[in-house]
Structure formats: structure tokens, C-alpha cells
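Heads up, there are several structures right after this.
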Structure 1
Amino acid sequence: MAPYVPKYVSPKQAAEDRARLRSRLFWIAVSLPLALALLLFGYSDQAPSFLRSVTITLDRLFGYPLLALLSALASR
């Protein structure tokens with residue numbers, strides 16, 4: 001059985017891979033709070049009716065986690 005020989009990765013390719021990973025992590029870190037804020041805005045009176053209906057449908061699909069979060073924040 002031949003010994004394991006790792007694949008050679010050039011320093012340039014390694015730097016590109018790290019930059020790509022950082023970019024993905026950045027966009028994940030930015031998009032999750034923005035999506036949460038948009039969904040929480042969907043429960044407000046100022047939200048358009050289509051956003052309200054989409055928010056309620058998504059919340060119902062996942063077992064009302066947003067409504068529970070809003071209830072917990074309102075009880076403080």
C-alpha cells in the first residue's frame with residue numbers, strides 16, 4: 001500500500017482559497033441578521049401586506065420561532 005501523499009497546493013491557490021472562504025463567511029455573517037431583521041419587520045404594522053403574509057407563512061413553516069422571539073422580547 002502506497003503512503004498517502006497530500007495534493008500540492010501552490011501558495012497562490014491557497015491564498016485564493018482563503019480569500020474565497022473569507023468572502024463566504026462575510027456574506028453569511030451579513031445576510032443572516034439582515035434576513036432576520038426583514039422577517040421581524042414583516043410582523044410590524046408598517047410592513048406591506050405581501051411581506052406580512054410571506055413572513056407568517058415562513059414562520060408557520062418552521063414552528064413560529066420568530067413569534068416566540070418577539071414574545072420573549074416583548075415580555076421584558
Structure 2
Amino acid sequence: MQYWDTVVLPTWAVHALVNDEPLDDRDERVLDRWLAKLEGLGVTEPTFQIVENEAHFTYWNELDDLGSDCYEVEIYKGV
């Protein structure tokens with residue numbers, strides 16, 4: 001695996017990516033759109049690693065530009 005980037009993602013997305021927790025339809029569409037964007041950038045089959053143990057409030061995140069509780073997440077891509 002190769003490090004690609006560190007991003008800020010809302011807790012609901014991180015739980016879905018890391019723990020396979022189910023999402024409602026709207027959130028699933030938002031996450032799928034973002035994953036497709038990553039794929040377009042050459043990041044296929046990404047692996048996600050939470051950088052910090054606790055979520056914190058941010059006014060912006062990578063998925064929906066809304067304030068929410070978020071994690072910093074490292075993205076790794078296969079080589």
C-alpha cells in the first residue's frame with residue numbers, strides 16, 4: 001500500500017468505510033460519488049486509516065462541505 005492523502009471525513013462516513021456500517025440512501029449516494037471521484041484520480045480499492053482516536057467538530061469536510069463531527073483519515077492506495 002502507498003500513502004495517498006489525508007482527508008477530513010464525517011463520522012458517519014468513516015464508520016461506513018471502516019466498520020461497514022449501513023447508511024441511509026442519501027448518505028450512501030454522497031459516499032459513492034466521493035469514492036467514484038477517488039477512482040477517477042487513480043485511487044482504486046482504497047484503504048482508510050483513522051489518524052486520531054476521537055472525532056472533533058469541523059466546519060467543513062471532504063464529502064458535503066457541512067459542519068459535523070469528523071475524523072482525519074489517511075487514504076492508502078494499492079500499488
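Before moving on, here are some points about what is shown:
- Which of 1, 2 yields 11.9, 33 [Rg and Dmax of the Cα atoms in Å, calculated]: 2
- Per FRET efficiency 1/(1 + (r/R0)^6) of positions 21 and 45 (r between Cβ atoms, R0 = 41 Å, to 0.05), the highest-valued of structures 1, 2: 2
- For the structures shown (1, 2), FRET efficiency 1/(1 + (r/R0)^6) of positions 13 and 29 (r between Cβ atoms, R0 = 25 Å, to 0.05) is largest in 2.
- Structure with the greatest value (metric FRET efficiency 1/(1 + (r/R0)^6) of positions 5 and 53 (r between Cβ atoms, R0 = 41 Å, to 0.05), set 1, 2): 2
- Value -24000, calculated as helix-only ellipticity at 222 nm (-39500 (n - 2.57) for each DSSP H run of 4 or more, over all residues; to 500), assigned to which of 1, 2: 1
- When distance in nm of label points 7 Å out along Cα→Cβ at positions 37 and 61 is computed across structures 1, 2, the figure 1.4 traces back to 2.
All of the numbers you see were taken from the coordinates with simple rules; none came from a lab. Just so you know, these numbers come straight off a predicted model, no measurement behind them. Cβ atoms are built from the backbone, for glycine too; each structure is taken alone.
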